[in-house]
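Read-outs throughout are calculated quantities, based only on the coordinates presented, and are distinct from any laboratory measurement. Model, not experiment: these values are computed from the prediction.
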Structure P
Amino acid sequence: MSLIYTILIGLVVGVVARFLHPGKDDIGLIMTALLGIAGSMVASFGGQFLGIYRAGQGAGFIGAVVGAIILLAVYTKMKQK
């Protein structure tokens with residue numbers, strides 16, 4: 001059940017990141033979910049490792065969105081080349 005929960009949270013994070021990222025993004029729903037999942041995992045584990053927040057705190061969601069926006073920007077730049 002936690003895998004499905006992670007995918008759903010990743011999808012939500014990816015959609016929020018797409019709305020906050022400036023410019024046009026021509027990626028589909030699956031890529032949005034993958035970028036959201038990757039961003040949330042990187043930001044969650046990174047934030048917890050650095051001691052910025054603990055698991056289950058609201059700052060983790062904000063960190064996941066920021067991580068997804070960064071990954072989205074990197075993916076967009078790499079796709080343009």
Structure Q
Amino acid sequence: MIIKILGTGCSKCVYLENKVRELIKSNAIDAEIQKVSELQEIMKYGIMMTPGLVINEKVVSVGYVPKDSQILEFIRGAM
């Protein structure tokens with residue numbers, strides 16, 4: 001599983017990345033986390049607001065930091 005955090009480095013983007021890393025570790029989920037900060041790459045996903053959360057190339061959230069339970073639900077739904 002590949003999880004991408006789309007964002008240019010704003011506080012919400014950093015928070016989302018840290019939150020996803022924490023959840024992956026604490027739930028023993030086998031996933032690779034990638035940070036996408038290049039604007040050209042972010043735009044390829046069709047989002048206009050950050051942070052974006054992409055799991056296995058599917059955009060699951062845009063413009064906000066989901067709750068922990070939502071993030072886990074997105075991950076489990078992609079397994």
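Data overview
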| read-out | value |
| --- | --- |
| With helix-only ellipticity at 222 nm (-39500 (n - 2.57) for each DSSP H run of 4 or more, over all residues; to 500) derived as -12000, matching label from P, Q | Q |
| Highest-scoring label, criterion being Cα Rg over 2.2 N^0.38 Å, among P, Q | P |
| Structure (P, Q) behind the derived value 39 of relative contact order in percent (Cα under 8 Å, 6 or more apart) | Q |
